[in-house]
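Student: Next come the structures, one after another.
Rule-based calculations on the coordinates, nothing more; no lab input. Note that the coordinates shown come from a computational prediction; the quantities given were computed from them, not determined experimentally. Cβ atoms are built from the backbone, for glycine too; each structure is taken alone.
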Structure P
Amino acid sequence: MPEIVVATVVLAILFDISNGYNDAANAIATVVSTRVLSPAQAVLLAGLMNVLGAFLTTAVAKTIGKGIVDPAAITERVVMAALASGFIWNTLMTVIGLPVSASHALIGGLIGASVAHGGYHILNIAGLKKIFLSLVISPLFGIIFGFLFMSFLLRLYGRLPGSTINKYFGKLQILSASFMAFSHGSNDAQKVMGIITLSLVSGGYLHTVEVPFWVIVICALAMGFGTAMGGWKVIKTMGVSMLKLEPVHGFAAETSATAVILGASHLGLPVSTTHVIATAIMGVGSTKRLTAVRWGIGKKIVNAWIATLPACALFAWVISLILHSLLG
C-alpha cells in the first residue's frame with residue numbers, strides 16, 4: 001500500500017488508543033470508585049472485554065463508512081485530517097480530565113475535512129440525520145433507563161441493610177462492568193473500523209464497505225490497549241466527582257448503559273458510550289435526590305460534549321487545508 005494509506009491506518013490506531021484512554025472511565029469508573037475492583041484489575045478486565053466486544057458485529061462500522069460521506073468523493077487525506085483532529089481532541093480532554101464523545105470527535109472531524117475537500121454537497125445528509133438522531137436520543141435513554149432500573153432495585157431491595165446490599169451487588173458489579181466494557185468495544189471500536197474501510201474504498205483497495213478481518217483485529221487491540229492505559233483523571237470525574245457511588249448504583253448505571261449501547265450496536269447506530277454511561281449515572285443518582293448529583297460537574301461535562309463536534313470539525317478543516325498545501 002502507498003505510504004499515505006499506511007499513515008492513515010497508523011493515525012486510526014492512535015485515535016482508537018486515545019478513544020480507549022478517554023473512555024476507560026465508561027467501563028471502570030463506577031467499579032473503581034466503589035472499590036469492588038482495584039484500578040489494575042479493572043483496566044485489565046475492561047481492556048479484555050473491549051477487545052471481545054469489537055468482534056460482535058460490523059453494523060456500526062458500515063454506517064460510519066458510508067453514512068457520512070460518499071467514499072468515492074473523498075481521498076485518504078480527508079480521512080487522515082479527520083483522525084488527526086479526533087486524536088488531538090481526545091488526548092487534550094483526557095489530560096484535562098473531561099470525558100468526551102469519540103463519536104462526536106470522529107464524525108465532526110470527517111465532516112470538517114470533507115467540506116474542506118469537496119464542499120457541503122458531498123456529505124450524506126440522510127445518513128447524517130440518522131447518526132445525529134441516535135447521538136441525541138441515546139443519552140435520554142441512558143438517564144431514563146438508569147432512573148427506572150435503580151427505582152426498580154430500590155423497590156425490591158431497599159429495605160435490606162446497606163451492608164447486605166453492597167455485599168451482593170459488589171459481586172454483581174463485576175459482571176455489569178464486564179458487559180459495559182464489552183458493549184463499549186462493540187460500538188466504539190467499530191467507528192474506527194468504518195473509517196479505515198472508508199479510506200480503503202476511497203483509495204480503490206476495496207470495492208464495497210465490508211470491513212476486512214485484519215481491520216477488525218487491529219481496531220479491537222488498539223481499543224483494548226487504550227482502555228488498559230486508563231485515563232485516571234476522567235475516571236475520577238465520572239466515578240467520584242459527579243456522584244458518590246455505592247456498588248448497587250454502579251451496577252444499575254452499568255446495566256442500564258449496556259442495554260442502550262448493545263441495542264444501538266445491533267441496529268448499526270453509532271452512539272456516544274460516554275454520554276450514555278454518564279447520563280445513566282445521573283439517572284441513578286436522581287433516585288436518591290436531585291441534589292445527590294453534582295450538577296456543576298455535569299454541566300462541565302455537557303459543555304465539553306457540545307464543543308466536541310464543532311471543535312473537531314474546525315480542527316479537521318484546518319488540518320485538511322495544511323495537508324493539501326504540503327502534499328498538493
Structure Q
Amino acid sequence: MVQCQNDVTKQGQRTVLMNVQERLLEEQVDPHLSDSVLTEAARRALATAGASGARTAQVRGYRVLTGGCWNRVIGLEAGELNLVCKISPRRDDPRIIREFQVLSCFAEHTSLKVPTPLYLDTDGELLPGTGFVMTRIPGAVMHECFGMLNYGQRREITRTIARDLAELHTIRGRGFGGVELEPSERTERWPEFWLPRFDAVLEEAAAAGAPAHLIDGAREVRPHLEPLIDIGSEAVMTHYDVWSGNVMIDVRSEVPRVSGYIDIPGFYADYARELSFAMLFGVANRRFFEIYCERHELDPGFMLRAHIYNLKMNIKHVVMYPQEYGYQAGAAENLQAIRAALE
C-alpha cells in the first residue's frame with residue numbers, strides 16, 4: 001500500500017512539474033508570439049537557408065507541436081519551407097544553444113537526415129527567452145504510424161534505420177562527449193563519461209522509492225562495471241536517443257520512408273550504447289542487426305555492455321513510469337545477465 005501511495009505521489013509530482021512548466025510557457029512565451037515576430041524569425045531563417053522569397057515570407061498563425069514538455073515547440077509555414085521553432089523561457093538557455101550546435105554538427109559532418117538549424121536567438125532580441133528555428137522533417141513519429149504499415153514496409157523502415165546508424169557509426173573520434181566539442185574537451189575514457197550518469201540515475205531512483213531489490217542489485221554490481229565497459233579511447237558518433245518517438249516516417253510519400261531523425265543528444269560514445277537503447281524500445285530487432293552487421297561486426301562484449309546500459313535506462317523508466325512493470329522486469333533481466341557474467 002505504501003508503494004502504491006509512493007507511485008501515485010511520484011506521478012503527481014511529475015504532473016505538477018509539467019503543469020508548472022506549461023504555465024511558465026503560457027506566461028512568458030506565448031504572449032510574445034505574434035505573426036509579426038514569427039514572420040521576422042522565419043525571414044531570418046529562410047535568408048540563412050538561401051531560400052527564395054525570404055524577404056516577403058509571411059507567417060499567419062502557428063500550431064503547437066507534440067514533444068515540447070519543457071520548451072514551446074511550434075510549427076510554421078513560411079515561403080517554401082516548413083519550419084519548427086523551439087523556444088525556452090530562459091535567456092541563454094544552454095540546452096537550446098547546445099541543441100543548435102549539435103544539429104549544426106550533424107548537418108555539416110553526417111549524411112543523417114536531421115533538421116537543419118537556421119537561426120538562433122539567445123538573448124531575447126526577437127524571440128522570448130532562447131529560441132531557434134530549424135527546418136521541419138516531414139511526416140509523423142514512428143510510433144504513431146508504424147501500425148499503419150504492412151509487413152514489407154516495416155521491414156524497409158527497419159532496413160533504413162540500420163543502414164543509417166551503420167553509416168553514422170563509421171565516423172570515429174577520440175574521447176567521449178558532445179559532438180560539438182573538440183577532442184581535447186571530451187572525456188578521455190568512456191567509463192568516466194558514462195558511470196557518473198549511471199550513479200545519478202541510481203541516486204534519483206533510490207530517492208524516488210524505486211523497488212529496493214533493483215536498487216540494491218544495481219549497487220551490488222556497480223563496483224564491477226568499470227572494466228566491463230572500458231572500450232579504449234576511440235568513440236563513434238551517435239544520435240544517442242534512437243527510439244520510435246525520434247524517428248520520422250513520411251507516410252504520404254508513394255512508399256512510406258524514413259524522412260529523418262529528431263531530438264538528437266549527439267555524443268561520441270560506445271556504439272553499444274546507441275544500439276542497446278534502440279533494442280530496449282524495439283527499434284533494433286533481428287532484421288536490424290542483419291543489416292547493421294553488414295558494415296560493423298559486434299565485438300564479444302557487446303551484449304554484456306548492452307545489459308549494463310539498459311539496466312540504467314530501465315531503472316530510469318521505472319521512476320518515470322512506475323505503473324509500467326515491463327521496465328522492472330527488464331531491469332531484473334539486465335541484473336541477472338550482469339551477475340552471470342561476474343560469476
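Student: Using mean count of other Cβ atoms within 10 Å over residues 157-164, single out the structure from P, Q with the greatest value.
Tutor: The structure with the largest value is Q.
Student: Right, here's the next one. Looking at relative contact order in percent (Cα under 8 Å, 6 or more apart), point out which structure of P, Q has the largest value.
Tutor: P
Student: In addition: Thinking only about distance in nm of label points 7 Å out along Cα→Cβ at positions 77 and 285, which of P, Q has the largest value?
Tutor: Result for distance in nm of label points 7 Å out along Cα→Cβ at positions 77 and 285 over P, Q: largest is P.
Student: Please state which of the structures P, Q yields 2, 10, 14, 18, 19, 16, 11, 6, 3, 2, 0 when P(r) over Cα pairs in 5 Å bins from 0, in percent, for residues 197-300 alone is computed from it.
Tutor: Working through the options, I get structure Q.
Student: Taking mean projected area of the Cα convex hull in nm² for each of P, Q, which is largest?
Tutor: Ranking P, Q on mean projected area of the Cα convex hull in nm², first place is Q.
Student: Of the structures labelled P, Q, which one yields -15500 when helix-only ellipticity at 222 nm (-39500 (n - 2.57) for each DSSP H run of 4 or more, over all residues; to 500) is computed from its coordinates?
Tutor: Q
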